[in-house]
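Structures for review follow.
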Structure P
Amino acid sequence: MILVLRALGVGDLATGVPALRGLRRAFPGERLVLAAPAWLAPLAGLTGAVDEVLPCDGLDDELPRLRPAVAVNLHGRGPRSHALLRATDPGRLLAFGDGPRWRPDEHEVARWCRMLRWYGVPCDEADLSLTRPASPRPGATIVHPGAKSGLRRWPPERFAALARALAEAGHDVVVTGSPPEEPLARRVAGEAGLPATAVLAGATPLRDLAGLVGHARLLVSGDTGIAHLATAYGTPSVVLFGPVPPRLWGPPPDRPQHVAVWRGHAAEPGDTASEVPHPALLAVTVGEVLAAAHRIHGWRPSPPSTAPSGPAAAPATGGR
């Protein structure tokens, strides 16, 4: 058995796909078990690399003494994550520490591939694709206003103005989010003049969300998990970055269908518990985002009264 720890979220799992696939190829005869939150199991199945998800909601959980042939820490640099895996009594532990060294200024995809290559496990950083499920609403344009931290949330009134402009340009706009984000999604849809049927927040299981993104016309979101699904499926996307630059978590820079909009100058996370958007996000205008969508999708934005003008968005400068 190969036991892999990555007990995090959607974006973290998506950025770990090249590493998981590298392990799958390196140990073809072994069962690959991913220790991660149980709700991520549908997405883990779409990687084609994971045989089983072992429920683990974080470093405060305990894992059974499975005695895996190899335990792999794709969660962090330790010591708590190392200790969690050592308690399973593995034959070998692949992790940052005595061998490969952690680099803070490194893209998330590259980090885990580099670690595994140090142990002789080849990885392809471009191997980010996922199996594409059926979509509950093919061809939709997705507006996703939520994010785990308020620091990474563009103001809802700007998402609403954006959604209105997209709808007026002929897009079938839907607003997505987790169940707790349903009120935010309804606010955005209401201010945009969208029908109630446009709100899919809280009503889209993870596999359906993957299918929705995989067959979407366009995604506009903040720096959060759904953006990585767009990267996995090659869906045109505009991703708004705040405290963390796209060179650390953004889409691959060689894919012109993904545009990362960032007005920051350094990775300065600030107060991660803050509900106030980061200044780099507040500097991004609706017109700027519409211009980015136009550049990758070739449609004309609405008049300036609906879609304020702004400077052109910068192309992606890194990969999440």
Structure Q
Amino acid sequence: MKHLLTSTAAAALVAIGSMAGAADLKMSHVRPQDATIDKELRAFSEQVADATGGDVSINVFPASALGDYTTVQERVSVGAIDMATQPAATGAERRMQISSFPYLANNWDEARQIYGPDGVVREVMAGLYAEQGITMLAAYPVYFGGISLNTDPVSPGTVEDKGIKVRVPGIKSFQLTGEALGYIPSPIPFSEAFTAIQTGVVDGVIGSGAEGYYASFRDVTKAYIPANTHFEVWYMIVSDESLAALDEDDQAALKAAAKDFEATRWTVAEEDQGKWEQRLADELDANVVDLSDAQLEAMAEKVRADVWPVVLEDVGAEWGQGILDKLGK
């Protein structure tokens, strides 16, 4: 009888220990359910569960269900939300604008050198997250940005005034880029952007790319201009508090899965961008404008001349220029 009780008590202790070692983490992202990132994060969650023997469970919350990305970043910072894969919130830290600096990368090879493993901007962003109590696990390359219009384009390959009003995020670099390219920028929250286009308050959007416009604005997209306005990269982040609560083996498994997640994305992102541009043309019958290299370079030169000095002042001229110097810009 004594042996039976001892065995039962031991089993109970093992069960309690297993429960104590398990972690149920919440992961936020900004796209609708079944979007590309949603599917990829669910696959990532399964990989983590397998690698940790079920110790770590990641529940994915799409479509900003846990709050807009600025709120989510702030909540990750204090441990109220465990994880997110999303754009950097410049409202929380203005220096994070360096991640979406317009025309910083000219092509996918440059983008990988800048934002990929050991990239200058990637390392800077990891440091800025660390200051907020956040660990960056991976960079997630999305696309080069463009311009979506619910009207016919006007001189899309030039920087002359077009008389077209477009929604831009409330981020100085996007507002100034819109102006430099000849548009009339109107800062409008993302949650109000679709209605603003639908009702004619604005005629289009700057700040996303083909996949983003297809996901959120396909019913109001008649033309798409692949202007390469910026390189969109999101970051997989985790609260330092949530990470520290995992044992060493589970932390290592999570970081290894994140590394695989990023490596896979870099192999498909460029092709993925082309597919979404083609879907805009084929499924929506949108006019996907073909821009020449010369036109793109002229647009880039205009933005670098007009926008970079102003944004550098906003992020700290010496700090920002030091990063650009490392990039040879």
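Quick note: the coordinates plus some simple rules give every number you see, no bench work behind them. Worth saying up front: this structure is predicted, and the values here are computed from it rather than measured. Cβ atoms are built from the backbone, for glycine too; each structure is taken alone.
Structure notes:
- Which entry (P, Q) yields the derived value -0.53, -1.05 for log10 I(q)/I(0) by the Debye sum over Cα atoms at q = 0.12, 0.17 Å⁻¹, for residues 115-290 alone: P
- Computing helix-only ellipticity at 222 nm (-39500 (n - 2.57) for each DSSP H run of 4 or more, over all residues; to 500) across structures P, Q gives -15500 for structure Q.
- Calculating relative contact order in percent (Cα under 8 Å, 6 or more apart) for structures P, Q picks out Q as the one with the greatest value.
- P(r) over Cα pairs in 5 Å bins from 0, in percent, for residues 27-194 alone from the coordinates reads 1, 7, 14, 17, 19, 18, 11, 6, 3, 1, 1, 0; which among P, Q: Q
- Comparison of P, Q by FRET efficiency 1/(1 + (r/R0)^6) of positions 67 and 259 (r between Cβ atoms, R0 = 35 Å, to 0.05) - largest value held by: Q
- In terms of distance in nm of label points 7 Å out along Cα→Cβ at positions 99 and 283, the structure with the greatest value among P, Q is P.
- Winner on Kirkwood radius over Cα pairs in Å once structures P, Q are ranked, highest first: Q
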